[in-house]
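I've put the structures underneath this note.
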Structure P
Amino acid sequence: MTALIIASKNAHKVDEIKASLTAAGIDLDVKSLNDLDNVPEIVEDGTTFEENAEKKARAIAKAYPNALVLADDSGLTIPALNGEPGVYSARYAGDHDDAANNRKVLEKLSTKVGFDRAAFFTTVMVLVGPDRDSLVVEGQVPGQIMESWDGQESFGYDPIFFYEPAGKTFAAMTMEEKNAVSHRGRALKKLINELPQWLA
């Protein structure tokens, strides 16, 4: 069976992708970075989500040339802040400090109201494999940045990202609710649609 390496150590993300593949009847031997003996160092210094995802995928594929490798990069874009935090989402106010990142966004938007608080999440997924072009898909979800935050922490910018159709923040949603509408969920849906043809 063909191996699919997901370039992530996030067990939840891996389970979500595995479940989607199974539901679509796509049979691959799914592994995560936690299952590999040799994980090369990856420098995510690209200027776009796609560049970073491609870098991750190519670095792993170089070490495991016979496998398919799926990598993704995600982030929050706020047009009123010239697209910040963008590719720097995870390290906007310090390395992977979610609370500090949220505070920085709220501070920078403190004088903004209405449309100026519009934001969107993006996920770009890149799948590479031997002797074929890479498959690139993108998912986006629009929202609004809250004016205040109760300090409750959850994943990333979820506590301050308000999703209008649900009438609540991403942090207030159940995992199922969020997966159904999230940027990663949307990118994954596109990937699953295009995968059979790409594999053939």
Structure Q
Amino acid sequence: MKEILGQYIPERSIDQVFDLIVKWNVHLKIVNERVTRHGDYRKMPDGRHQITVNASLNKYRFLITLIHEIAHLVAFEKYGRYIKPHGVEWKTTFQQLMLPYIHPEVFPSRLLPIIARHFKNPRASSDTDEKLALALKQYDPVNDKNYIFELPLGSVFRLYNGRIFKKGNKKVKRYECVEVNTGKVYLFNPNAEVELLN
């Protein structure tokens, strides 16, 4: 298992992560990319804890995602099944579990202040933290995707599912974008990754 973990997370985090997996009896599944999520946790009918994480994530995002999902397991076990999935109990648990990894032996120095700021009040998804998402993207393999906030106003872009949109103005935190085929307006997170068409 440690050899497999070594393919997906920073080397200096392997022993601690392995200990967490053993301690909480986690069945870890590394799966093909799912566009809508980086990972998930579920308690199986037989009582086992299954965590899935996308194989396509870079090692820093993979580590954050794995600890995020383990935090769900630990919070549910500690506080009960009726807590909010990303409520205060989960946030506190996530912070405590992540703290041992926030140092330069695990993350590059330029990521550390961004990660430290994020973990003062972690969000339900690292993708909703613009600064963290952009910083983590720098460690992804080169691809043809752009974040919505990087695109000029009026740009036409395609989603993973083939739907085509035109970028509009920012409304508070999200961008209004018009679907070209239907004329319907949708709100997009600034960190949504899309393919620029023009």
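Just so it is clear, none of the values below were taken in a lab; they were calculated from the coordinates. These numbers come from a predicted model, not from an experiment. Cβ atoms are built from the backbone, for glycine too; each structure is taken alone.
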**Fill in**
Highest-scoring structure on relative contact order in percent (Cα under 8 Å, 6 or more apart) (candidates P, Q) is P
**Structures P, Q, by distance in nm of label points 7 Å out along Cα→Cβ at positions 30 and 134: label with the highest value** = Q
**Asked** Suppose you compute distance in nm of label points 7 Å out along Cα→Cβ at positions 62 and 150 for every structure in P, Q: which one lands on 4.7?
**Response** P
**For 0.50 (FRET efficiency 1/(1 + (r/R0)^6) of positions 70 and 142 (r between Cβ atoms, R0 = 30 Å, to 0.05), calculated) the corresponding structure among P, Q** = Q
**Message:** Comparing P, Q, where is FRET efficiency 1/(1 + (r/R0)^6) of positions 14 and 94 (r between Cβ atoms, R0 = 25 Å, to 0.05) highest?
**Reply:** Q
**Request:** Work out which structure the value 1.9 belongs to, where distance in nm of label points 7 Å out along Cα→Cβ at positions 54 and 174 was derived from one of P, Q.
**Result:** Q
**Fill in**
The highest value of FRET efficiency 1/(1 + (r/R0)^6) of positions 38 and 158 (r between Cβ atoms, R0 = 35 Å, to 0.05) among the shown structures P, Q is in Q
**FRET efficiency 1/(1 + (r/R0)^6) of positions 110 and 166 (r between Cβ atoms, R0 = 30 Å, to 0.05) derived as 0.30 - corresponding label from P, Q** = Q
